[in-house]
Structure I
Amino acid sequence: MSNSFSNKVAIVTGGGSGIGKEVAARLVKAGANVVIGGRDEAKLAQAAAQIDPSGAHVRYLAGDIALPATASALVALATEAFGGVDILVNNAGIFRPKAFLDVTESEYDGFLDTILKGKFFMAQAAAKAMQLRGGGAIVQTGSLWAMQAIGATPSAAYSAANAGVHALTRNLAIELAASNIRINTVAPGVVETPVYNTFMSDDEVKATLPAFNAFHPLGRNGQPADVAEAILFLASPQASWITGTVLPVDGGVMAGRHA
């Protein structure tokens, strides 16, 4: 994939760490110009420096993706810095398991606003920009949890929000096909990213994550690269006849149970 994204312009939300950062790094390596978004300016600046030390092929913008103004600002930055938008990796999200009976309204709103509303209006702003280029590709990060419930990680609001993302994928595929804009979603299983550190200490993460290896039929948790490779494929011309799909990237979980 050496320069398969030559001269393409991509926006990657949640680009400061984990899957988004991995995707952004691989896009730049493959010839793209990338704008990364996230909430934490310091983290984004650090990620940008690692993704492209020269600074020539990366820009960053801090903001809350739940606000449509953030999506518009990301598109404006991509257009101003690099001339337009060809690819959107609609990846920003949050995760924090909690029993359904204990979830508060503000927690519920947090999941729906960041995961679903954020992706909805980011896709809308990007699609308008893509129309000016004659088409484009959107790849979203959904979730295995939207496809089946996992007792060990109760996450009803998170899962419902991601089910919305999956439905959005099918609906936008139909609406945007005439504009030559494809949209697909990956649904990861347990992937070892810093998202777990948002609700557990380092020690808790070290103790908890290995217990999930066996949950996956292939016997290991995912790494950011596992999901990034699938995202890059769906964003690439190799996937030009694929739209409206949700692809599990889950070590075999959706196939069934070991035991």
Structure II
Amino acid sequence: MNRRTFALTSAGAAAAASASAAASRKGIFELRFFKLRNTAENQSQRLSELLRNAVLPAAQRAGIGPIGAFRNTMGGGEGPFVLLLMGFPSLAGMEAAREKLEADKEYAKQLEAFHALPGLSYMRMENSLLRGFDSMPSIEVPPTEAKRPARVFEIRQYESNTMATLRRKMKMFDDGEIGIFRRVGMQPVFFGETIVGRNLPNLTYMLGYDDLAHREKTWRAFGGDPEWQKLRATPGLSDVEVVSNITNYLVSPMPFSQIR
């Protein structure tokens, strides 16, 4: 069996000089999905322990963050999975963090012990890289008090037919849609254009809610918002013109997640 590692992936070379300055302040977000099955190895528990005891501490030592860890315990997606969300200041910052992880002897020792376990600790791992939006260039960690119940989070991915229509949809979010989300009580966590991943071109974002009832309430308020009704009626910005497919699923934070 080929052993799979947790080493952070690096991305391609920088964009053209004329665009690099504008993009430099936008953070890079990694979404890492660990696809699981119900097996005798108890993949869910085994992976959870590795993330809590090894991956998150090593990532923090390398300067990676914010970091969120989630389960799709509420259904949705392609079977059970664990999602790891990690923030980086830039592609260069991501590569620097990768080098620190590779030099972390304690982390290497923990990974060696993990990979020596019998059976499969997860079925497959799938990564994607996103670049933050102009109006929301980095991950926002929702405020959390000690006794506050964990939030419900929603991941939404919007596919577009072309890069031109994707840019229009991104501008809709920057010019007003994110602001409406905030006004009706949703908690934006990140908005990113997928630069490495599947089903391109697309954008992906995460929203937080107090609970499922709060999610229903805020989406009703959003749908009836006059500013949203005006924005969606703008020629060239209707869903049929800028979005070809929408995928969404709900996740709950794991106890050690920085985002909850």
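Looking across I, II, the calculation of mean count of other Cβ atoms within 10 Å over residues 63-70 that yields 20.6 traces back to II.
Here the criterion is relative contact order in percent (Cα under 8 Å, 6 or more apart), and among I, II the highest value is seen for II.
Of structures I, II, the largest value of FRET efficiency 1/(1 + (r/R0)^6) of positions 71 and 231 (r between Cβ atoms, R0 = 30 Å, to 0.05) belongs to I. Taking helix-only ellipticity at 222 nm (-39500 (n - 2.57) for each DSSP H run of 4 or more, over all residues; to 500) from the coordinates of each of I, II, which one would give -12000? Of the options listed, only I reproduces it. So mean projected area of the Cα convex hull in nm², for residues 31-110 alone, computed for just one structure, reads 6.5; which one of I, II is that? The value was obtained from structure I.
Rule-based calculations on the coordinates, nothing more; no lab input. Keep in mind that what you see is a predicted model, and the values were worked out from it rather than measured. Cβ atoms are built from the backbone, for glycine too; each structure is taken alone.
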